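Below, each structure is written out as structure tokens.
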Structure 1
Amino acid sequence: MKKTLLTLSFGVLFVLLTACGGDSETATDAQGEDGEGRLEQLQEAGTVKVGFANEEPYAYQDANGELKGAAVDIAEAVFAELGVENMESQLADFSQLIPGLQAGQFDVITAGMAINGDRCENALFGEPSMQYGEGVVVEAGNPHDIQSYEDIANNPDLTVVVMEGATEIEFLQQEGVDPDQITTASDIPATFSAVQAGRADVTTGTEMTVRMAFESADTEDLELVESFEQPEIEGVPSYGAEAFNLNDQELRDAYSEKLNELKEDGTIEELLEANGFSAESNMVPAGEVTTEQVCSGEIYE
């Protein structure tokens with residue numbers, strides 16, 4: 001399948017894609033001059049514009065400039081089922097994905113962006129395509145014995161660095177971490193660099209993201225905390241999904257319908273496992289958890 005990368009942001013090696021949205025009673029599909037809905041427009045053009053952040057293994061740009069990752073493969077498979085064979089991919093900072101979607105720069109944003117209440121007000125999320133937990137990376141030897149977010153909260157001298165716009169900022173604060181302890185960086189490699197340089201004591205992100213980044217970094221200066229305790233808060237585990245413009249409900253609904261069909265026939269499970277995920281841990285069976293439940297917070301009650 002032909003992929004054209006229109007680079008909007010440079011120097012990015014591992015930035016996550018990922019944002020989300022929910023149902024809106026007033027949402028309708030944007031209409032073209034001939035009264036066509038967005039889905040019909042995309043089908044006629046044969047191309048969909050996809051915004052992503054470069055974060056392995058969800059969505060990332062490899063050494064050859066190709067778009068790879070579980071979320072990418074899932075989006076390609078679903079849009080192929082919808083009759084849209086070409087993905088025109090655009091690289092953007094994670095924090096700019098939803099604004100770009102709202103501005104019409106993208107038709108969809110993907111890479112496992114976590115669904116949460118705030119994002120649900122600004123974008124329409126499809127049904128969950130995957131689920132995941134959290135992870136932390138520290139200085140080698142874990143000198144501050146960081147095993148949980150609570151450990152960071154209990155030591156006000158610690159500084160944690162997080163990728164801009166990531167849900168972990170909110171998770172940390174829910175676990176009692178003072179906002180003054182939190183700093184941000186543009187992408188995952190930058191957060192790792194901050195810990196290596198001593199500008200931060202710990203960094204956090206989704207477990208698969210930090211694990212893959214840690215393995216790729218291949219450094220003895222850092223350590224992935226294998227014994228990390230998952231926070232028991234709303235939003236964990238996170239449910240990742242593709243997000244659409246608030247005006248594109250028909251497109252979102254058609255996408256979700258095909259996604260669920262591909263879950264039921266085993267395609268999504270195969271694509272997750274092919275990208276290093278565990279079907280048992282990261283798969284969300286069709287209908288088991290819905291976007292409506294995640295947006296409303298019902299799933300965490």
Structure 2
Amino acid sequence: MWDDDRHAWGAGPARALRLAAAEVRLLARHAPGDVGAFIVGYPGHFDLPAARRAARGRPLIFNPLVSLADTLVADRARFRPDSLAARALETIDRHAFRAADVVVADTEADADFFGGLAGLGEVPVCFVGAEDRLFRPGWSPPERFVALFVGKLIPLQGVETILAAAGEAPEIDFRVIGSGQLEGLLAGRPPNVEHVPWIEYERLPDEIRRAGCSLGIFGTSGKAQRVIPNKAFQAIACAAPLITADTPAARELLVDDESALLVPPGDASALARAVRRLAADAGLGRRLAAAGRAAYEREASEAVLGVRWRTIIERLL
């Protein structure tokens with residue numbers, strides 16, 4: 001029922017009626033007889049009961065990517081940690097994780113977190129990766145160096161760190177693509193920062209390949225320590241140089257000064273120095289690009305992740 005909405009969540013009588021109609025259609029639909037397992041492959045915490053009904057007793061796998069409580073309370077600060085809403089979100093997390101036969105995490109750091117949150121046993125890991133059909137190699141050092149950031153403007157990203165780094169490196173152009181909770185920070189952005197609220201997803205690979213480097217996340221929250229964002233996988237899939245925060249999750253995939261430049265989270269000066277390094281050294285960019293692409297092919301390509309997913313599913317069956 002969310003397919004026609006760019007911003008999927010909403011409330012009200014019309015939404016409730018659509019949801020009820022979708023449940024009726026779901027209950028009336030017979031699952032194909034040759035289906036071995038069902039996968040909820042997105043943050044579908046509220047959809048686990050419907051998925052159970054759709055599965056008709058078959059195994060159910062949940063790949064949540066996030067904890068709702070961690071995202072909305074600790075990271076985005078929508079609710080106070082001691083609030084009723086925070087406790088309710090923690091309960092929803094636990095029920096959703098326990099409703100699945102297997103929970104799959106996106107990093108080892110998140111696997112430990114999810115397991116502790118819901119009292120789970122083994123939580124297998126499968127990186128997010130990128131779509132190979134779109135994010136293909138093709139980067140080369142550009143004539144005009146631009147540091148590119150793409151993503152929702154939420155605390156996880158460390159937008160304020162990126163803007164402060166741009167202020168410390170006024171000779172370098174920054175391009176920020178995205179909108180969201182912290183968009184107001186861009187109102188007073190330095191003159192060398194261009195803001196584009198939205199581009200079509202299919203255009204992202206060209207943006208990455210044209211930029212001097214891609215920027216990952218630089219937030220300081222616990223969640224930022226545990227995730228590798230889509231944009232990081234997309235950058236190294238395009239064989240483009242990547243700068244991102246030095247976190248336990250990033251270290252699961254990347255090596256500093258080999259496959260990416262890793263800087264301390266929240267450190268604008270370190271980020272500015274890293275961007276300047278890349279802007280001044282095309283050879284460094286080429287070296288990082290090649291090693292980043294090699295790490296992608298080894299750990300996060302569709303061929304590799306397909307085997308991991310198949311192993312998880314077959315072990316469950």
Structure 3
Amino acid sequence: MLLAGGMALVAAGDARAQNAVVVVNGDPITNFDIEQRIKLVGLSGGGKVPSRQEALEELINDRVKVKEGKKFNIEMSAAEVDAQYSTMAVRLRMNADQLSKVLEGRGIRPDTLKARLKADYIWTQIVRGRFSQSLIVNEKDVEKAIEVKGDSKEPSTDSFEYKMRPVVLFVAKGAEKSAIDLRKKDAETLRSRIQNCDQADSYFRSLRDGIIKDQVVKTSADLPQALRELLDKTPVGQMTPPEVTRAGVEMVVLCSRAPSTETPAKREAREKLFAQKYDTQAKKYLEEARRSSMIEYRQQ
């Protein structure tokens with residue numbers, strides 16, 4: 001039985017290889033794969049549908065990336081791929097099952113997206129790992145980029161490093177408005193009493209229907225403008241106004257606020273320069289990896 005099952009798998013693999021349009025390092029790409037990629041890119045690219053050749057080139061690149069990862073023992077288990085898939089679903093404000101239904105409704109198999117996520121993740125790890133030194137962005141380049149853009153006059157005092165402790169007062173799921181309003185009153189009472197992070201930590205650790213989370217450190221460059229303005233108005237040691245969320249009534253204890261040289265303009269410039277360096281290095285490396293790969297074109 002084991003031999004028969006093994007022979008069946010080999011036969012299935014041979015059949016798929018025979019139907020291949022291209023074979024990359026022994027891994028076949030079929031017409032079905034190409035059709036799936038066209039649908040996926042069309043969905044994620046805002047309706048812009050790639051040509052058949054463009055889709056094929058993407059698939060070849062993905063096969064090359066995965067093969068290159070194996071050379072450096074960079075691989076992903078099925079569980080790790082599923083975790084990446086779930087993370088993408090969360091970013092799209094849904095869960096993994098909902099994302100799968102959306103894809104299937106467009107004629108796309110979830111495995112099609114998972115294969116793309118796997119190749120992208122592996123490739124990112126390789127490029128960042130192998131070329132980490134050449135991807136470093138120095139401060140002189142950042143300052144120059146800011147000057148060119150005209151943001152050099154941004155005062156450094158406008159940027160701060162915030163140390164915060166998020167807190168939550170729990171509210172029962174489906175609670176009536178009166179219960180939520182009562183918890184908001186409790187939160188306002190706490191705001192008038194809490195004067196520093198140590199006091200907040202001591203209080204919330206003894207509270208059954210609330211929690212204080214670990215300290216979070218962010219700079220102005222990490223935060224949206226509305227939150228920056230809120231934190232700048234909050235006295236150090238005190239809490240931000242209560243906000244009703246899915247978790248309950250949430251606030252933030254501002255532990256410290258210190259001037260920082262990392263401004264939003266610097267962060268934007270640094271990220272842009274890094275992306276340029278990464279794209280240039282990744283493109284060059286991919287071209288080299290393709291040249292050393294076995295790419296066999298069978299039919300078009």
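Nothing in this text is a laboratory measurement; each read-out follows from the coordinates by a stated rule. Treat the numbers as computed from the prediction; the structure is a model and nothing was measured. Cβ atoms are built from the backbone, for glycine too; each structure is taken alone.
Looking across 1, 2, 3, the calculation of Kirkwood radius over Cα pairs in Å, for residues 39-206 alone that yields 21.8 traces back to 3.
P(r) over Cα pairs in 20 Å bins from 0, in percent was computed and gave 23, 43, 29, 5; which structure, 1, 2, 3, did it come from? Before the final figure, lay out the partial values.
Values: 1: 36, 56, 8, 0; 2: 30, 56, 14, 0; 3: 23, 43, 29, 5.
Comparing all candidates, it corresponds to 3.
Which of 1, 2, 3 yields 1.4 for distance in nm of label points 7 Å out along Cα→Cβ at positions 71 and 247, as computed?
It must be structure 2, since only it matches.
A value of 24 for relative contact order in percent (Cα under 8 Å, 6 or more apart), calculated from one of 1, 2, 3, originates in structure 3. Here Rg/Rh (Cα atoms, Kirkwood Rh), for residues 191-270 alone has been calculated and equals 1.01, so which of 1, 2, 3 was it run on? Value 1.01 for Rg/Rh (Cα atoms, Kirkwood Rh), for residues 191-270 alone corresponds to 3 out of 1, 2, 3. Look at distance in nm of label points 7 Å out along Cα→Cβ at positions 79 and 239 for each of 1, 2, 3: the largest one is in 2. Of structures 1, 2, 3, which gives -12500 when helix-only ellipticity at 222 nm (-39500 (n - 2.57) for each DSSP H run of 4 or more, over all residues; to 500) is computed from the coordinates? The value was obtained from structure 2.
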